[in-house]
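Each in structure tokens, the structures are laid out below.
Coordinate-derived values only; no laboratory data. Source: prediction; values computed, not measured. Cβ atoms are built from the backbone, for glycine too; each structure is taken alone.
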Structure 1
Amino acid sequence: MHLKAVFSGAIAVTGLVVLVWVLKPPSHAEPLRLLSSNQCLECHAGVAAEWQQSHHQFAFENPEVRKLSNDFANQECIACHAPRPVLSFQPGERVLARQSERALGVDCLTCHAHPEGGVGTKNPSAKLDAPCRPRYSARMASVEHCAACHNQHKTVEQWRAAPAALQNNGCIDCHMPTNFRQGGRQGRNHAFPASHDLAALQSAVEMKVGRNAEGAWVSVYNHGAGHNFPTDERSRAADLQVRWAGADGSWGTWLAVHRFRDPYRDETDLVNTQLPAGATEQFILPLADGMENSDTQTAEVRLLYRTNPYMPDDEAQELVRLVLQS
């Protein structure tokens with residue numbers, strides 16, 4: 001009986017060992033030596049697909065950037081269009097340009113490569129034994145992380161000066177909205193919808209038209225952006241225009257009302273006309289040739305957004321169009 005009990009016990013222990021071996025988590029994956037953002041694609045295909053739709057992806061190849069920088073003869077621009085890993089610099093410190101794989105623009109390693117190895121993440125519950133060896137970094141969710149490039153034109157300083165209600169949102173709250181990928185996994189959208197996304201641009205401003213003792217007017221209210229409108233790249237411009245209907249109902253030509261823009265340093269004849277966060281500006285609409293007043297005239301007013309100040313009207317994005325009835 002004693003031997004039978006021992007034998008039965010041995011079988012039970014063996015079964016338990018087998019069960020534990022089957023159910024135990026896999027051993028730590030070998031860490032990757034991260035040399036290129038192309039290594040991220042296999043494990044993070046969903047994120048990579050979003051990034052492929054972003055302007056970060058072709059920051060170095062963007063034809064508008066190439067034209068405005070004289071094909072990067074202005075080498076100062078390269079640092080933010082093909083930057084070294086941001087986490088290798090102090091918070092808010094401006095990055096330097098990298099020498100390799102510049103065609104990848106602002107890539108995965110730009111934002112995530114950690115100076116102590118692995119990748120930085122704002123997720124405190126990240127799988128630490130993943131091949132890329134993620135490391136939690138609170139800085140990843142802060143405005144200082146974005147400031148390395150995006151404060152070059154004072155966007156983060158504008159955010160710091162914004163009304164408290166708009167400061168409650170950091171960069172990623174507006175520029176990386178929550179996204180659900182295959183399998184229902186939640187993450188942040190790496191397409192960075194904002195300055196190149198019509199809905200995001202429209203959510204930044206509110207426009208109204210009306211009449212008062214001075215004439216017909218239009219107002220623009222920056223109620224949705226936590227920084228100036230438009231901001232960052234000085235090539236961006238937003239133009240208010242008006243056109244008047246004639247007696248026969250036909251429309252006249254579009255007339256310039258106002259341009260919102262921060263000019264380049266060499267444009268010494270221009271001043272900064274951006275619309276600060278939380279601010280409202282009102283403008284009297286110019287009259288068409290031969291018009292004495294606007295009291296009995298119908299007008300259309302529109303706001304056009306341009307990524308290049310010299311972009312033709314038919315290539316600009318129309319954010320708002322309002323009708324002022326006679």
Structure 2
Amino acid sequence: MPPRTVARRDAGLVRRLRENGVVVVGKTTMSELAFSGLGINPHHGTPANPRSREVPLVPGGSSSGSAAAVASGLVPLAIGTDTSGSVRVPAAFCGVVGYKASAGRFPTDGMRALAPGLDSVGVLGSDVAQVRSLVLALTGQAGPHTTSSALLVVPDDAVVHDCDPFVSAWFAARVQRLAALGFRIEHRAVPVLAEAQRLMDDHGTVVAADARLRYGHLLTGPEGDLLDPAVARRLRAGAGVVGGTVVVRSEMARLRRQLDGQLDGGYLICPTVRHSPPSLAEVTRSAAAYDALNARTLRTTMLLSYLGMPGVNLPLTDGGRTALACWSRAPTDST
């Protein structure tokens with residue numbers, strides 16, 4: 001086994017936390033290389049999803065331990081990273097608030113990159129007020145409050161329509177509740193969502209390509225046999241999309257500008273994950289089951305990451321299941 005490297009200093013964000021009086025309790029488990037939406041870790045153990053009842057549920061990933069620690073009450077707040085959904089998904093599955101910041105809002109020095117153009121820092125918390133307080137401490141700006149004068153755009157798109165029945169029913173009820181509270185709700189097309197999804201379906205994702213370019217050497221090095229088998233499969237598959245994602249990258253700026261125009265200052269609201277958290281047994285029964293569930297789990301959040309959207313995620317729990325609404329702004333928004 002290769003020697004373990006001990007960090008000689010804190011990452012920039014951790015230093016900033018300590019400078020603001022935050023007590024850092026410790027590190028949490030996460031998916032290997034931050035390259036999974038399910039939160040499975042065969043080496044150090046998979047954090048228990050505190051929302052589980054009779055059947056153990058996956059915690060979501062990659063920031064699985066952060067979400068589980070908040071959901072269990074061990075800590076009020078935790079830090080995570082989000083490239084394809086690694087804060088938003090575990091927040092959804094564990095039933096906590098998850099905030100994915102705009103790229104560059106928080107320092108990333110000292111963090112291991114996955115896809116540098118999409119990597120972002122996020123905060124997980126037990127409620128919105130606590131998340132806002134930590135963001136304020138770190139940046140001096142907590143961001144604007146969303147009031148009932150805000151425009152909420154419900155897109156006529158698969159991010160809303162391609163959801164399991166429980167998620168669809170919960171989301172529809174939540175939208176009705178927001179309308180009753182006075183929020184302006186518009187159900188309308190946001191064509192850029194489908195265009196961006198087709199682009200990634202046809203050519204592959206930036207994350208898969210970047211992960212292959214950054215970590216593909218591990219497949220043939222001495223660490224090859226030590227990799228999480230699911231992570232190794234995704235790295236191998238990434239070889240097939242490295243070339244194709246040239247097109248995906250070239251269209252990114254144009255699509256982000258179009259999104260800004262199509263939202264016209266409004267917030268996009270949709271379920272963050274299209275299904276309830278699957279059971280641990282369901283995910284680990286076969287490689288095919290894992291890969292299919294991982295891809296579906298990340299489908300919405302990966303799309304929104306590609307479009308550069310920060311987001312705030314609000315949970316609702318019901319009988320051990322969770323659903324989550326994603327309130328996102330266009331990438332030009334600073335929050």
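Points worth noting:
- Identity of the structure behind 0.85 (criterion: FRET efficiency 1/(1 + (r/R0)^6) of positions 116 and 180 (r between Cβ atoms, R0 = 41 Å, to 0.05), calculated), options 1, 2: 1
- Source structure (of 1, 2) for Cα Rg over 2.2 N^0.38 Å, computed value 1.39: 1
- With FRET efficiency 1/(1 + (r/R0)^6) of positions 44 and 252 (r between Cβ atoms, R0 = 30 Å, to 0.05) derived as 0.05, matching label from 1, 2: 1
- Among 1, 2, structure where distance in nm of label points 7 Å out along Cα→Cβ at positions 164 and 284 as derived comes to 3.8: 1
- Origin of the derived value -12000 (helix-only ellipticity at 222 nm (-39500 (n - 2.57) for each DSSP H run of 4 or more, over all residues; to 500); candidates 1, 2): 2
- Entry that produces 21 once relative contact order in percent (Cα under 8 Å, 6 or more apart) is calculated, selected from 1, 2: 2
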